[in-house]
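*Asks:* Please go over the structures that come below.
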Structure 1
Amino acid sequence: MIDIQNLTKTYGRFTAVKNLSFEVGAGQVVGFLGPNGAGKTTTLRMLTGYLPPTSGTASIAGYDIFKDSVKARQQIGYMPENVPLYDDMRVREYLKFRAHLKGLSGRAARNNIMETIETCGLTHMRKRMIKTLSKGYRQRVGLADALLNDPELLVLDEPTNGLDPNQIRSIRKLIKKLGENHTILVSSHILSEVEMIADHIVIIDGGQIQASDSPENLISGMRAAGRISLEIKGDLATIKGAIERLDHVKKVSVEEEGVKANHLWNELTILCDSGTDTRERISQLATQYGWSIRSLHRRKGTLEDVFVELTRKD
């Protein structure tokens, strides 16, 4: 569905995107991630025809975005980070206006407007003025706009930007539903949301791809240390020293220190070599020294861990 080869965008001496290459298959939901300034929005704008590239090629459903620009853009439904809406229009009136701009008219326009209003949960809002809508419903109007011409590809730039947790859940559910019939490329800073909806992840930093794989493969292939959380009662110095001497332990950090005189509970975070599990040895130490353990938990890796490992500068 998407084929990007050596895509580059420069502004004078600054290179925003450098030799970017990746593919998105039909029917995939792909998370397009990166820190601020990584080149995500620049890439999306080139892909959707808003910006010309300096070099490289890209195609949508087989149509070159430069040589067959109109055909390529007809395959795309684009929802930018800040959805540009006309506040003084009603929802249905706005979607009718947008449908005409996309070349739809007559029965086709009416049918598509009705279908997108229903799909995006706007039926009871169709006569409301856009300026009276909440942020969540404004995002839904933006999605409805992107869906009007029944595109094969949906490009969503920060679709949950500025929403509260309930609105985020609602938009996430809608995106998952749309993924049943569309290819979706979604950019977001809310990594937990992307992890729940995407079947493939592309991470870029400095305008270049740092990783491209399924969320499961990215998490299992992390080089970063495993992390164990421990809540334990006993002499802190003895506990910390004994654990630090264990094989595969890289670092022991004290998150919350109990009052030593009373031997209250201490909370520790233990970083271990990736792929190892030191919980059994810690439990054996507790038995040996007579420590009490209230919790001993090995935290599973997340997409956020992968993101931090690949993009952190320190």
Structure 2
Amino acid sequence: MSTPSSVKIVEVGPRDGLQNEKAQVPTDVKVELIKKLVDAGLSVIEAGSFVSPKWVPQMADTRDVFQQSARISNVCFPVLVPNLKGLEAAKEAGAKEVAGFAAASETFSQKNTNCSIKESLERQLRVCEEAIRSGLRVRGYISVVLGCPYEGDVNPQVVADVAEQLYQMGCYEISLGDTVGVGTPQRTKDLFEHVMKVVPVEHLGGHFHDTYGQAIGNIFGALEMGISIFDSSIAGLGGCPYSPGATGNVATEDVLYMLNGMGIKTGVDMNKLLVAAGYICDHLGRSTYSRAGRALLSKQRQAA
């Protein structure tokens, strides 16, 4: 298949990137980060998740972050919801799009959501039905699609089965997540080949972690399969508390650098993206995890 001429980048930094930060990031900092991401040209930005503050304290202010961000026009701000209670909170906040999730391994599902894959899909069906009935769009996530920290390799047919069920529930887009970053480009291509038999390619996306330095290669492999939707996190922030040793999401700057080099359109401005990365990294007191970001900033300093 030929690679797509344009790609939609789904920025997950304000949610997936920050959710495991131990120190609470102030609401105004999250909102300012989102504004800078919008200014950089990103049109889909995860604003947070309506989960119990007991389990994810960093997301306790999602309602405020979302409502302040939602005032920005022409940008989609999906929020993660784990169940009907989370969906109701999202609806009350005025959300137009929500995201639900399932896993492709039984052990990960139990550790992440305290239920089996079948039970998580039953829960997701109820969320989808109510959300769609209320006029909301639903995006689906599948975790550990290329490997599980507890079970090892994951059968691609299991991923395809879960993806097909999410699609039949009404998820307009399904993001396949390499949560522990163990995938390689050929395995990524093989996985999408399986899933594309049951879900149209235009409804599939990729969500890659860079634990083994394979995220960019995996995205390239997915591009060769015709995938044109990718999740990424500003400055490479994020991880997974249920995935021991997992590092952050692939950095948005690294993804953009590759896509720019391939002549693939995204609508995102690299210089403004670097500003957003610098802003959140300064607040967190750490350097960016993005290799392209570090190199480009160094080049800018040398030219100054």
Structure 3
Amino acid sequence: MTLALAPSPIKSPSRLHRFFRYLSRNKSLGFGLFILLALVAFTVIGLMVIDPNDAYPLSAPTRRPPSWEFPFGTDFFGRDMLAVMVVGMWQTAFIGVVAGGVGTFIGVVLGFISAYFGGITDAVIRITCQILTPIPVLLIQVVVAGSLDKRDVTIFIMALIVVMLAWMAPTLVIRSQVLTMKERQFVSVAKLSGVSDMGIIFKEILPNLMPFVAAAFVGQIFLAVFASFYLAVLGLGPLREPLLGNIIWLAQAQGAFFNGWWWWPIAPSVGMILILGSLALINMGLDELSNPRVRKSE
């Protein structure tokens, strides 16, 4: 008599394995995360290696081309461009995360209040967003930043300028998603089970909207970084701080290319392209993750 061997259990792949397998299919998300992690590593390691004071004027010889001593060269004002890139990356990320986070948080709160509770509150929030949305955000930011004394503009003030109208788009996106979600069957079952409104919002609806919230957050960081960049390029940022846009504005004002100091604007330009490119790719990947119509099969 032969004994039948029991089939060996099939091990399901771990979450980490499934995550990397999904990234291999979602090329935009994977490549964007790779660039972003590389920029984070550059900034973190740089802050541990360089002296942040070298990112400010009169800390190094002026107008030195790239060399072993100064890999990115120095600028007209005697700043080590490697230190400028490290500190400028950190400051740019700070503005983007603060402005994007605050704008997304306000948008999520207003979107839930508007869609879930409805009534006059919904009408006020919806009409306010519809009135403010057509207004050119760049114009408002330029007017506000230009009216301030340059000595009073700090990194935090610049983040507040950027976040002034950053809540409108997340509000409209979250509102439309909550309007759809609250009509789903699982929400009706939760209401019949006696779950409170806060319980339905935080336990039933919000977890299902996290991909949309994440996509809105990344999108707002992208817009905040871009806004801080063009405000600084126009000379409306904190001029003493080594923001990437400030470096490009100063290089343009001093005629860097005409004088042969090509390395001065090149480094911050490449850094800004990498930051915005990584955020754009991540946003595209999150849109695929949150949109069932374009989501790729596992």
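Values in this text are rule-based calculations from the coordinates and carry no lab data. Keep in mind the model is a prediction, meaning the values are calculated, not measured. Cβ atoms are built from the backbone, for glycine too; each structure is taken alone.
*Asks:* From which structure (1, 2, 3) was helix-only ellipticity at 222 nm (-39500 (n - 2.57) for each DSSP H run of 4 or more, over all residues; to 500) calculated, if the value obtained is -13000?
*Replies:* For helix-only ellipticity at 222 nm (-39500 (n - 2.57) for each DSSP H run of 4 or more, over all residues; to 500), the value -13000 is produced by structure 2.
*Asks:* State the single structure among 1, 2, 3 that was used to calculate FRET efficiency 1/(1 + (r/R0)^6) of positions 96 and 192 (r between Cβ atoms, R0 = 35 Å, to 0.05), giving 0.80.
*Replies:* 2
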